[in-house]
Structure 1
Amino acid sequence: MCPTCVLTIGAGLLIARKLGVNDVISIGVITVIFSYLLDILTRKINKGKVFFPYQRIFIPIVILLISIFVAKFLL
């Protein structure tokens with residue numbers, strides 16, 4: 001992600017918070033960004049190939065479950 005994209009997403013979240021939108025959106029955005037970066041990292045480690053079938057689907061689901069656990073039990 002480029003720095004401009006990150007700033008735009010942050011500004012969008014700030015505007016959404018000012019408008020009263022729930023913070024669940026921020027958890028979703030963090031999940032999407034982190035899962036995308038983790039997928040790219042695992043592909044670079046494995047020379048452009050996936051480690052296991054359906055990696056692109058499995059990684060975001062696991063990260064979403066982890067972020068839900070953190071938001072529910074630790075915050």
Structure 2
Amino acid sequence: MVRALVLMMLEPKTFDDANKIVRIPGVKSGFLVFGHYDYAAFVDAPSLERVNQISEKVQTLRFVRSVETLIER
């Protein structure tokens with residue numbers, strides 16, 4: 001199992017849309033944060049490839065400006 005933290009910057013005034021992120025299969029939980037990023041999502045996946053697919057899926061959401069994925073070692 002691969003665990004990851006996906007950090008996102010969101011478009012202004014779209015924070016209500018952020019609850020759509022936790023509906024993506026593999027995303028276990030997520031929450032709004034303060035600081036450089038706006039949202040943090042925890043991901044559990046069977047492989048690095050699947051983590052990448054989930055991260056790419058998040059990037060396709062219209063309200064997500066940028067994504068940074070951190071892998072737990």
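Every number here is computed from the coordinates shown, using simple stated rules; none is lab data. Worth saying up front: this structure is predicted, and the values here are computed from it rather than measured. Cβ atoms are built from the backbone, for glycine too; each structure is taken alone.
So here's what we get for this one:
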{"quantity": "For -5000 (helix-only ellipticity at 222 nm (-39500 (n - 2.57) for each DSSP H run of 4 or more, over all residues; to 500), calculated) the corresponding structure among 1, 2", "calculated": "2"}
{"quantity": "Computed 27, 17, 8 for semi-axes √(5λ) of the Cα gyration tensor in Å - originating structure among 1, 2", "calculated": "1"}
{"quantity": "Per FRET efficiency 1/(1 + (r/R0)^6) of positions 47 and 63 (r between Cβ atoms, R0 = 30 Å, to 0.05), the highest-valued of structures 1, 2", "calculated": "1"}
{"quantity": "Relative contact order in percent (Cα under 8 Å, 6 or more apart) - highest-scoring structure of 1, 2", "calculated": "2"}
{"quantity": "Identity of the structure behind 12.2 (criterion: mean count of other Cβ atoms within 10 Å over residues 39-46, calculated), options 1, 2", "calculated": "1"}
